[in-house]
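There are structures below to look over.
What follows is calculated from the coordinates using simple rules that are stated; it is not laboratory data. Not measured: the values here are computed from a predicted model. Cβ atoms are built from the backbone, for glycine too; each structure is taken alone.
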Structure P
């Protein structure tokens, strides 16, 4: 189950990054990457 969850997490993050690039170019991708990274910091 853990392996499936890790794969799903990667697919979700990857999809978010691809959509950000498609919709906002490099600036959109950069902003999305920063937003995702800020959500993982403790």
Structure Q
């Protein structure tokens, strides 16, 4: 899992970090990652 403050862009199947690294999100972790990112945005 990646600390949400380092995520620059969120896509359904990957996240792009502030340093430009793109990480794929496994199918098992996609829903959890989406919820975590939405909390970071305050939505």
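I have 1.03 for Cα Rg over 2.2 N^0.38 Å, calculated from one of the structures P, Q. Which structure is it?
Numbers: P: 1.27; Q: 1.03.
The read-out was computed on structure Q.
Can you say which of P, Q returns -32500 when helix-only ellipticity at 222 nm (-39500 (n - 2.57) for each DSSP H run of 4 or more, over all residues; to 500) is computed? All intermediate terms of the calculation are to be shown ahead of the outcome.
Values: P: -32500; Q: -8500.
Of the structures listed, the value fits P.
When mean count of other Cβ atoms within 10 Å over residues 4-11 is worked out for each of P, Q, structure Q gives the greatest result.
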